[in-house]
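Structures incoming, each one as structure tokens.
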Structure I
Amino acid sequence: MCFGWTYDERLVVLNEEGTYRVYDLQGDYQQYSLGSEASELGVIDARIHDNGLVALTGSMALLEVKDWQGGRPLSLANTGKLVPVSTRIWC
């Protein structure tokens with residue numbers, strides 16, 4: 001599980017299945033998914049920043065979410081690795 005804050009002070013929580021929630025200060029939230037690849041293969045690691053997140057999936061692919069509107073994640077580069085270098089979480 002990974003936690004982080006957006007630029008407008010909303011809490012983001014990402015779980016190992018690629019589902020993430022964006023909570024406002026009243027505790028209300030919107031739930032989104034990183035898609036079927038993250039759901040099936042899991043999220044190994046992630047970094048949440050002010051305007052989005054980048055997640056490393058079980059297939060060693062990088063997915064990026066820009067903004068917090070629930071848009072489709074962008075597939076970045078494939079790392080070319082078959083196994084994780086480290087299981088250390090960035091969060």
Structure II
Amino acid sequence: MVSPVWSSHTATVGHTCALAKQGRQTVRIETIAGQLSTRGRAVAQGVKLGRPKIDGATERKVRKQLAKGVGILKVAKSLGLGTGTVQRIARELG
């Protein structure tokens with residue numbers, strides 16, 4: 001037989017968990033709504049979003065060094081780029 005104290009404790013914990021879950025969902029929805037409204041406003045004002053693109057000359061330098069067999073880390077460091085950018089270009093080369 002389950003004691004009445006244990007049953008009320010279990011119910012309280014269950015209720016607290018349900019409230020916490022509802023709170024997390026509310027915060028998530030409000031965060032997404034805020035991000036969408038901010039993004040929409042920025043786009044309407046002509047703001048470019050995302051990381052800046054590298055210029056064509058820099059990309060050509062990356063391709064040339066990669067074709068010579070220089071490693072990704074050395075290419076990135078020598079041109080002041082991130083390794084992810086150099087990896088993307090290397091992947092495009094095939």
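Taken together, the values in this text are just the output of simple stated rules run on the coordinates, not laboratory data. Only a predicted model underlies this, so the values are computations on that prediction, with no experimental measurement involved. Cβ atoms are built from the backbone, for glycine too; each structure is taken alone.
Of the structures labelled I, II, one was used to calculate relative contact order in percent (Cα under 8 Å, 6 or more apart), giving 16. Name it. It must be structure II, since only it matches. Set I, II, criterion distance in nm of label points 7 Å out along Cα→Cβ at positions 34 and 66: the highest-scoring structure is II.
Of structures I, II, which gives 0.10 when FRET efficiency 1/(1 + (r/R0)^6) of positions 26 and 74 (r between Cβ atoms, R0 = 35 Å, to 0.05) is computed from the coordinates? Kindly include the intermediate steps, with their values, before the conclusion.
Numbers: I: 0.70; II: 0.10.
It must be structure II, since only it matches.
So if we calculate Cα Rg over 2.2 N^0.38 Å for every structure here (I, II), which label has the highest result? Structure II gives the largest value of Cα Rg over 2.2 N^0.38 Å among I, II.
Of the structures labelled I, II, one was used to calculate helix-only ellipticity at 222 nm (-39500 (n - 2.57) for each DSSP H run of 4 or more, over all residues; to 500), giving -26500. Name it. Walk me through the numbers before you get to the answer.
Numbers: I: -1500; II: -26500.
It traces back to II.
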